[in-house]
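Each value in this text was obtained by applying a stated rule to the coordinates, not by laboratory testing. Remember, predicted model here, so these are calculated numbers, not experimental data. Cβ atoms are built from the backbone, for glycine too; each structure is taken alone.
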Structure I
Amino acid sequence: MKSGGEEAVPKWRKAFQAVDPRLDIRWWDDAAVAPEDVSYVVVWDPEPGRLKRLSNLRVVFSSAAGVDNIVRDPEWPRHLPLVRMGGLETGQRMGEFVSWACLSLLRGARRMALAQAQARWDNFNPRFTAPERRVGIMGLGSLGGTAARMLRALGFPVAGWSRTRKELPGVESFAGAEELEAFLARTDILVCLLPSTPETRGLIDARLLSLLPRGAQVVNVGRGSHLVVPDLLAALDGGHLDGALLDVFEPEPLASDSPLWSHPRVIVTPHLASMASLRERARYIAEAIAAHEAGDPLPNLYDPERGY
């Protein structure tokens, strides 16, 4: 176990005990544990080469939805199943966060926060309601689908763009590079929920942002590597974009001298959009281990061909 630091291990142990008391939960650097005795690991950012040394390892679990901190290790054991964090609570939390993000941009939450910090009464009238702002979600997997459903319930017109076409009730679908421009042209609030792959790195750059309508807004809850920050700042300062809400950065934590912290049109949150409770993550992992030992398929497997 390497997630949340050594101080989190007792909490993890208690959570696992509640769902499967047979599981023996140990800290990643526990000297009393022989490498060959480890069957499963739960990690977020393992040191390069460590996984390779666990000779009887059966499954690698990521403690979050992303796996880029694991697969960037050139020696990670690629023959083993790698399970991304999932479950209903993860989707629920992401859907809630994306809904809050879009509503925050819609209603001018950053402007309100700045006025409050200055003890200044700024009684303004937001320009739009939800039905007047078209949301476009890049990445229509399970998290994107849940977010789309919640946004539609709030009245936002929703479209989605993905590598291959996804059909969701009430969601206009776009797919592939040939339909990206049309997707962007109809998007007032762009939500990025893409996985981290070589193809998506730096995707949200000056050119892509220029294809959004003037006054558009951006929500990034995918990966920090998707966004070219200087291009975003230029689009904000130049007036093409109206605002942004960012939950992911490269690197993390966001540097204290980053201009994003103080920008009047940017809301910064510390990579917490979809992090499920420790109790729920323990349940998800324990159920996956039980399925694996029964010979049943594992959920949410990383596909090296797709890169996510």
Structure II
Amino acid sequence: MDFVCGNIDRLITVGIRPMGVPRKNMAKLYELCAKDAPVSFKIIRSLMERPGMKLGIFTGAALPGKFPNGENDGPLGSAALARALEQLGYDVTIYTEVECIAGLREMQRILHCKAPAVVLEKEAGCPQHRRLAAELDAAITIEKVGVNAKGIQHSITGHSRNGVRAMMDGLIEEMNAMGKLTVGIGDGGNEIGFGNIYEEAREILPTGKTCVCGCGDGVVTATRVTHLYPVAISNWGAYALCAGLAVWNKRPELAVTPEEEHRMLSESVPLGLADGGTGLFRYALDGIGGEASVACVRILQELVMISLKTVSRDF
């Protein structure tokens, strides 16, 4: 299983994004997290050790004036992973800001994902966050911005996002303190979880120590998680976990299909879910063409099918 997950992780850490974003750095950061085993393997093993648990998936990255309904990286992967986990008997709820909820629910409709989608409050330490920290057994954040050591949220390019998105680092920190499972999936270093490799990420990322917001501390988040999953594109990290769960449980239907990815990306455009790489409303994901993301999903699907098949050759 760890061999399969290693192949999966090699695929979804390829530096395919455009210049101007950390395309060559995520593989380096991934290797820091995978010294003992492929990260997807460690996450899947942790999930499988806790059958039926109450799990929250957190996503959403809206930006007023640019993509007010959020970007398509995050909600698509969240819907896919929630579907896989609910089919395995987990009690899953997805949380996102009010601006992103309509797009998320549409992605769920496409995938026939029945998990509740709930509005995530933005205020740090609010009653909802404290309640969730107590009630949830595990949390998975997908493309969810966190705070740096000075308490500032940033975009990948170093602009402040404070006041725009939910500040939920405290929720994760409370769960960590209680020994609960927390997972961070991110592709820029500014997402929750990069506190696991804080010093290394600050050295490796171009905006690791400097930013343009004036705080003078860089974009790397200080918040830690049980498992950090640095990937090329956050959705791909979620799709990779779906593929790994499919292999582990011998249930290929848990994996996302190319047809599903094509439909989600296509319908993101009229829903106002932006390509986060360019800020444009187009058939793309984090700056790469939609066809490339569909192809990635197809390779993940093939990895699942090949891993569940034995061939006997007589020549």
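Tabulated results
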| read-out | value |
| --- | --- |
| Origin of the derived value 8.7 (mean projected area of the Cα convex hull in nm², for residues 160-279 alone; candidates I, II) | I |
| Percent of Cα pairs over 33 Å apart derived as 15 - corresponding label from I, II | II |
| Per distance in nm of label points 7 Å out along Cα→Cβ at positions 56 and 120, the highest-valued of structures I, II | I |
| When distance in nm of label points 7 Å out along Cα→Cβ at positions 48 and 168 is computed for each of I, II, the largest belongs to | I |
| Structure from which -12000 was derived, helix-only ellipticity at 222 nm (-39500 (n - 2.57) for each DSSP H run of 4 or more, over all residues; to 500), options I, II | II |
| Which entry (I, II) yields the derived value 2.3 for distance in nm of label points 7 Å out along Cα→Cβ at positions 8 and 232 | I |
| Top of I, II by relative contact order in percent (Cα under 8 Å, 6 or more apart), largest first | II |
